[in-house]
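Alright, structures below, take your time with them.
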Structure I
């Protein structure tokens, strides 16, 4: 038994160094060399100041902005340290209340809209941090945003089209719109 302790401790120390130091340092170095922007958090800068990340949603609730998916994080929305889904099942009354509340907010923001509300505007994502919405969710909000900004509907629609990303490699995922990028483009378009 005594002659096994030394090899076990040496193996433990060697694996700790390899998997706890060498591997993480190597992967971080390769990531920074090959994908520096992504390894740095895919940050979005405007006028030399970081305004957000392409990977984490932000709270927008003014009528002049496009709204993203609901965030299930707590205590604050889009809290990256508390990333999680709501874990509310389809029969849970709390989910129904959440959906009704968001439907009410959407209807109050644009009472003239009679279009069906896309599901991603009334439900939260699995992470609670989703920065993107579907093109249908963006299209649903075009009239409200155009009215609030006193822009032609066609101009806002063109901004949505320019900020819509298609499927990756033409087959993976779905088309999507990054809410932060779209709202920044709106701000730039209406800046005097």
Structure II
């Protein structure tokens, strides 16, 4: 199973779709499905199904250790990975809620490392992927949009994190929740 840990953003799907509109005509850019939008806290990759119970237990421990309780996030603004000169991902950022998302990420990465999962090799930047660039054809247009526009996507109450399976299909990834871990006051 291909797994990741995330915060789902279902209530903001329409606002994310609106944020994608300026990018819709850029060459060589694929928009992501706003109905499957999420903030990834940790990507595990391929995990044997027999390990899922221990991963879920580690996730519950991590959420308890982070001690963040339910909180609000505010999404807005564009960014790119890895850099404006070479764009592979266009994302919407987190304006408020970064500290708690980072605490969750760090606790999750720590507990998963105890199970032998390698921690991510880059700095954690909470974001929502809204498009992927396959080629540099539309790069100058995307650079201009990212530089000149500042979408305000909205606010969301984060009350749980999810262990999610991502199945890759010819029409794009399909996500299915494996485990929900509620944040407690």
Structure III
């Protein structure tokens, strides 16, 4: 059997229980499974990833609770790996848009290797002249959300006032910086005194 087809250890972060309030270390556990470093023969549009960077975003805390109403994202499921945005390298692929050694960002598991069967949630990284970790922040979901919200929806003019709620969050702190760069007067709020930097 070729080396790339042998099963290797795959360390994963699993949600142990639904969370009420703040997550505790006991709400998550690290387990080790195994995975073959080759997409199974006959699998269509499947991508095998080696995860390089994983983001830890505020909305993930909410997903650790059992949601009692429909949302744009589902709750995590106890016993399964936590998932979120990350940066990864393609190890193998049966999808025409992704080839071995491509770099991507998008939704992936909190694990060393992820087998993605819905690669439309991945975006190929074209620019590698910046640190790849930027694709979990300023060049990833928080940055794209902040940029589109400020420049495409709000479109403030120089000298205008911009109020940012949740200004200490992943998106809010970027909106504040973008607005200042646009020459606006920025006021932000946060959920507690501890979140406010002087």
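Since every read-out is calculated from the coordinates, none of them should be taken as a lab result. Keep in mind that this is a model prediction, so the values were computed, not measured. Cβ atoms are built from the backbone, for glycine too; each structure is taken alone.
A value of -3000 was derived for helix-only ellipticity at 222 nm (-39500 (n - 2.57) for each DSSP H run of 4 or more, over all residues; to 500); which structure in I, II, III was it taken from?
Clearly, the read-out refers to III.
Here Rg and Dmax of the Cα atoms in Å was calculated and came to 16.5, 48; which of the structures I, II, III was it taken from? Could you put the intermediate results ahead of the total?
On the way: I: 22.4, 82; II: 16.5, 48; III: 19.5, 66.
So the calculation was done on II.
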> Which structure, out of I, II, III, was distance in nm of label points 7 Å out along Cα→Cβ at positions 23 and 71 derived from, given a value of 2.5?
Replying inline: II
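In terms of Rg/Rh (Cα atoms, Kirkwood Rh), for residues 55-126 alone, which of structures I, II, III is highest?
Across I, II, III, Rg/Rh (Cα atoms, Kirkwood Rh), for residues 55-126 alone peaks for II.
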>> If you rank structures I, II, III by distance in nm of label points 7 Å out along Cα→Cβ at positions 7 and 79, which sits at the top with the largest value?
In response: I
